[in-house]
Structure 1
């Protein structure tokens, strides 16, 4: 997380520092107050704070207050997977503690290391030159491939999700979540909800998946074009690796309004094409091809639209972490439209290294 992603809030950014400081001092070796607190921008789901002490900076991530959707805002799962990934080659911050007692700051939270660096939301990486963009995209796909190769059983994550039948379960889950926060009928979303269950490709795979692996959820080194930390693991689970890959590739289908790459010239920017990015992943994971690529992209768009609708629903309920959360309703509609467009344009496509249908 980088300094531009923070906003100063005085005196405590809504945290009970008087209760938090002695709690952390008793549980984190070497912790010394006083604490200064700044809240990070973003963090749509779980409010996130920078804790500044005289010698060390930490990050606190907690559940929002209020009535929450089932299976959402699970900071406990984030803490578990971050802790398990230490030493696996996947860059994650070090964790210190999980507090499930809401009496300390009002909701459960965990504390981890602060990862200094740059956080960029725009997939075109405007702050980088062409060589830097090439390096960042190569490192991102390398990190994703390493994540999918993690032996999740040996890492202690055997109960982190249910292996198998991932897409059927996810389609049911996100349809339910979408219905719980639905405000208007979105026809492309209805079509996706109807089409997806019958279009699931044959076969199954299970790996550890991030669930929200995108440019805005990685920290890039302060001066070098490489990933130093992957953040926001709330949606991680045991799932299908191609769901993670397709979600990561959605920016190639998004326009400028969604901070995507459609309509831009990847070669001029130093950014790989979607097909080249997928081909790199296939090489790194020793995968021959990706049949039915349109299904994975459409599923990723459907799921992201449901997530955005959930943010908009929290805004209406008054529990959203971001003051701009109401804008996510129109974004949900736009993403659903892109998902259905993918179905219409790419049905029957096949992806091989170097060729996306």
Structure 2
């Protein structure tokens, strides 16, 4: 996580109280505590801390009214701690504080990982070979995640195995209703259609829930992922749902939500959606995915993304959003929902 990704020094943290906590809990070196808030991140505020030569990252729940089960920093801490010795790279977890007397809301502290955080999936400034290597690395990591035996990591109780899609549709319908600011007809249609078209077979694995380019930290000089971050939505669930969410960048434009639909991917050295899906199937030993099943997962994830964006919009209206761009980001919920419904109407289902 590059220090250049931080915003100004003004932060809403009680630095004296936090400094005392760091000294007692982490035995931090002597020196004045500095803190900068990272740019981006629409959910849980994240800060770069510095004490002397030591650097840490703090991630906390926002203040104010929160939706049920949202902003689960405790779950993030648990899953990243469990993955520490796995094939999926994560930052080293240092401590979890659930005492609201320290900073007002629960938070955790992890190591600072120096590297690149990229946002544009077309990877401007890179060669075709470099772009291809980045996508190969992302495929490697998400495939590795979905092949981990969660039981071996002590994560049996990290989620409810089975009926993941059914539960997710209920959850995001509830979250959407709780954050609704205006009627969106496409969301109502998706809420009605999705439960009736759930695929019959579901695998179970650890799912990240928000695996995308800007949630990985790349090494400075090579296409190697040093850490996967932002595990707030992680649970035990359907790996194909997780992977298809990651694949939304092929279905969305840059204006809609950091996508690359309409770009000449071959000229950029970026695999096509078909090639990327085939590579994932090869790595995970999965058979080719039925196009109708894939269309369902894409529609489901557009519905889910619209629900996430609606929550961002609600938090921005209530004044407790984690990012100044939240209002513009949140207002895309309608267009994303409409895109999801268009995927349904343009595909053939039995």
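Each reported figure results from applying straightforward, stated rules to the coordinates on display, with no laboratory input. Predicted, not measured: the structure shown is a model, and the values here were computed from it. Cβ atoms are built from the backbone, for glycine too; each structure is taken alone.
Of the structures labelled 1, 2, one was used to calculate FRET efficiency 1/(1 + (r/R0)^6) of positions 79 and 135 (r between Cβ atoms, R0 = 30 Å, to 0.05), giving 0.45. Name it. Don't jump to the answer; show the numbers that get you there.
Numbers: 1: 0.45; 2: 0.80.
Source structure for this number: 1.
Starting from the value 0.30: which structure in 1, 2 was FRET efficiency 1/(1 + (r/R0)^6) of positions 159 and 311 (r between Cβ atoms, R0 = 25 Å, to 0.05) calculated from?
So the calculation was done on 1.
For the read-out Rg and Dmax of the Cα atoms in Å, for residues 39-126 alone, a value of 14.0, 43 was computed from one structure; give its label from 1, 2. Intermediate values should be presented prior to the final figure.
On the way: 1: 14.0, 43; 2: 14.7, 46.
Answer by label: 1.
With distance in nm of label points 7 Å out along Cα→Cβ at positions 31 and 111 derived from the coordinates and found to be 1.7, which of 1, 2 does the value describe?
Label of the originating structure: 2.
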